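Have a look at these structures, which come just after this line.
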Structure P
Amino acid sequence: MPFREFHYRWVFDLKSSPESLWPFIADTNRFNRDTGVPRIDIEKDRKALRNARHKVRLSIYGMDVEWEEQPFEWVRPHRFGIERIYSKGPMAQMRALAELTPLENGGTRVTYEIRATPRNAVGTVAIPMQLKLKTGPAVRAAFQKYDELASAGVDASLSEATSMLPETDRSRTDSLAERLLKETEQSAEAKLVIDKLIDLISTADDFAVARIRPYQLADNWSVPRRSVLETCLRATRVGLLDLRWDLLCPMCRGAQDVGPTLKNLPEDGHCSTCKIDFTANFDRFVELTFRPNPAIRRVESEDFCIGSPQRTPHIVVQQLLPAGAERVLDLPLGIGNYRLRALELPGSQPIKVASEGATAVSVNVSASGWTEDVLELSNRFKLTLKNQTAHEQLLILERTAWSDQAATAAEVTALQVFRDLFSTEALRPGQQISVGTLTVLFTDLRHSTRLYREIGDATAFGRVMNHFDVLKKIIAERDGAIVKTIGDAVMAVFRSADNALTAMLEAQAALASPTDGTMPLLLKAGLHTGPCIAVTLNDRLDYFGSTVNLAARLEGLSSGTDVIISRTVFDDARVRGLLDSGEYEAAPFEMSLKGFEEEQAELWRVKRSGSSSPVQLT
């Protein structure tokens, strides 16, 4: 005998906008916990189900409940819904839908609906008792709390402040904070960051500290990103935090593997949800995150929901279409690049959203694949999706821009503070990983052999060591890192070409006119930008590839008062801005470089405007 469906609907008028409320309400992992849903167990070893379905179970009131979780469907930031089909427990089916509608005078009307069908007689009693007496008041309290937080501009992922550490642990964190401050420059900014970090560790809930992202904290606290990153790195040295390397899926961008060191990370990853294999890439797919050291605080990473829309904030639309189905969506999208793909089909459809473009488009999803033509759309358009395949398809519309709040391995390992603090951090022997594009620097002292002969080995050696200190300081200030020294020479890397050029011109000026009255030094320098590969050499992280080889050829062409740069450095927009400022001179020339004889290299000799000829050693 079939049982009738129960339907409950709650409506709330809130003062915040849909855009500001969405990160709170669509974080269903947090929402379920806040509304009293028990912790869930996700069946991980089962053969992957179609279209991101999962087998899930929980226990409530002594009853075991199991169901198949269908994929969430959503249109950000206006609505999302989920369906569960139960195989054990008092329910046979449950559907939930949340809609966020902007009000004319500001604010949002939030409508939250649950439809539940009992499986048995127990369900006819348990469902109304749970939903009416417990879920309803809990939903109201959660939405009111989210509204207050959204109105205050609080970051949704850092919004909780419910977990106070015992007094003994708080005393320990205060002691470690003092040690941490001593290891920094002890500025007001450093103290502010440390105080905020201690407060986060001490009071935030487990969700907020299970995966601490330093750039996200920096943006939330309105402080420089590098300051927070360096503080977190130093916090690991005093025992306050532990660092982790997360291997991210290039599609859903979820952490598929976690390692305490780079050696522990696999070269290849697999995402069971997206059903793809991928290769680790430092430039995008490996992110540095932190969590409290267990001696300070044990963090329990419990799941209360799977597939939450807020777990993948780059996905703006996700829709499940049966075979032959058609759906029309009215979409407001920000300007930028997107792609439309189906989870079970290869390839994707590129989309460009601009202020001017088509206001309506129809996309046919077929087994033959996608078109390569870019769809140019306005930032408000109607999208008609037609599933012309023989199977249901989970369609995903996502922003292609990678999150700039990720502290990637490529960026972190190219910072001097990281290399100083984690000098033993390296890859497995023989492992090679792409780090994307870097600007590689090689330097050498001009006339260093004559320097040793004329002022003596001991004095000259001291001057060389001092010149390393000057280079290290300036390179670190410009977000670069020294990879290694070779005699009197230095190899360094930068993520930014303009920082590399500025650093070298500053270093040349400092060494040519020392303030301590010592003998001036001439520093030859060459820069080249291009893709690099990370490897381990002599137990340290190093780089190799044609970019490194070409950069090594340029230093020898420098006179010591100029920096030789390649075409790729010259073409960098921010470098061109420096050169167009009038403060610098850039003289072009061409020549054949050893090992690259097949073409003439386009090079530029850059120096400060009006700078004199090289200083001669006497």
Structure Q
Amino acid sequence: MVVLIVFLLVFFVLLLGMTAFEFSRYSLCCQQFQHCVDIAALGGAAGLASSQTTNQAAAQTVAISTAQWMMEQNYVLDKSLNGKTTWSAGTTTPPTPSTANTATVAFTWVDPETGLPTGVAGDQKVFRIYGTYAYPPLVGSWIGLGNSTKAAVVAIGDGGGATLDVVLCFDLSGSIDDSTKVSYVERYMTGVTPGPANRNKYRKVVTYGDGTMYKGANCSSLTGTSINACYPQSIQSTDSTRVSGQGNLRYDNVERGVTQGGPPGKAGPAADTRTLTDIVVNLDENDVFGGYSSNGFNFPNIGTLVEASRGNLESAAIATSANVDTSALGVTPQTGYYQEYWKQALLHRHPLYDAQLSSANFYQILNNAVNAHFGFVGFSSDENTTYTDDCIGNPSTHTFTAPPAGPYPTTGSGGVVRTPIPYVCLDPIAGSAHSNFSTIMQYLPPNNPVGNYPGGQYQLTANGGTDINGSLNQALNMLARTSAPDNWANGLNTNRQGANRAIVLFTDGLPNGNTGPVGASDGLAIASACNSMSIPIYCVGLAQIPALVPSMTAALQPIATNSKGKFYQIPPGTGQAAALDRAFSDIARSLISLTR
């Protein structure tokens, strides 16, 4: 009896020990498989955030591949998952695999604000994985489970970016197209009377430097030239006294004459070789224009650029009325010349178009990767306004006998151009429909400037001064709350509770205006306020001339430092567009923080 009792005790103790061992091993398997699923989910989120494409579907493909790779680099109970996982799209836990030590995985995209799977692309910001692993008991037959038993190990993991509210302050001051390659041209007649014997001629005005608008005008101002490549061109001066920021040029509005359908206002070239009537963009982006073709329209010489920009190549009748020698130019008038010139001119403005491209990429990266809401503050001498200006210069006659369609921003009569300084306020309502992404992208490529919008209402252009303090104040008002912990009196309460917040400031100049709080225009007071609210300011300063770099660094570095942000200095010279894109991409990536 004693022996039997001892035997039974030993047997039951051994059985209980093996059972405890098996459950401990199963528990360890559950923990390790959960870690594998979590790692894969975070890997998918990281893949989404770091994808080098701005296409969301392509970025999601990268995310899925990254998640698969991450999971298969791991082990469960010393068994490698490499080649042992089966993946498919799904929103429920998959069945237990039939083969031991393998896993089946279902993945889906989840709305971070509802926590539910969603088919709405804009809300697919969290990568969710449902995984099932086939656990083979090590001592299953000893504890009555059988040798072929496969216990299910189930895990669910989420990976995504933290909620983010971000505002971009975008400089639209008059110097923002100073690096555009242009030709300053005097258009004149060879005689007094228009006709076959006295056709139009085109003299390139004596210019200086490398063909850019700034150097070609012999401008020396650190804040750039007020002259613009596209409307409003802001060439107001009509005498030998130069307007500040216009360099060493002399505009003659009388000689310019009527924009479309009219000959030059004077005969013969001016004695002053600085006199100009037209500014045209060198569409080939060379210092000296050498010819360009696009979409079936040929621009072989400067004369073609001038007449196309005026709308004088829309028909043979208009060309004749404008005294254009089309044979000498080597072109045949056709409808659409005007539109094609301005479309291409808008695409070749630098650094404005480069900044638009980089900003679009910035927004796209964040919109693909995280639950982000966006604000936009275009700034110049003011924010949240529309400038109304003469297309060329007062009192030029800028009218059309046959107004051609085109994406250039003129409305009304008398040659008036209306240019927006956009303001898009954050929307605190949940969901991608309220992210403002599509609203802001109307101002950026690929929608703009190629798009043909009525009245040019979305067409960004250069105009005015540089109001850094006012723009930062507008951005902070969007992000701040009037209640604790911000207690910012001017807060608009448009940010979402619990969201990370940030401001990005892009400028090519120095502060020379202030619509913000009374006091200094340097933005440091706003930076200090942002620091107290944990809102970093990322400053991107693009210098178009070397002399501007020290002053720009002195102006922007303290704003970034005082707000615990970062300053990116884009130096002048070749490679600016690539450097600008790297800066915006780097900021976007740094704003993405992954969460489970």
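Bear in mind these aren't lab numbers, they're just calculated from the coordinates by the rules spelled out. Worth saying up front: this structure is predicted, and the values here are computed from it rather than measured. Cβ atoms are built from the backbone, for glycine too; each structure is taken alone.
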Quiz item: Can you tell which of P, Q yields 179 when volume of the Cα convex hull per residue in Å³ is derived from it?
Solution: Q
Quiz prompt | When relative contact order in percent (Cα under 8 Å, 6 or more apart) is computed for each of P, Q, the largest belongs to | solution = Q
Quiz item: With FRET efficiency 1/(1 + (r/R0)^6) of positions 110 and 502 (r between Cβ atoms, R0 = 25 Å, to 0.05) computed per structure, which member of P, Q shows the largest figure?
Solution: Q
Exercise. Have a look at P, Q and say which one yields 1.69 for Cα Rg over 2.2 N^0.38 Å, for residues 118-373 alone, as calculated.
Key: Q
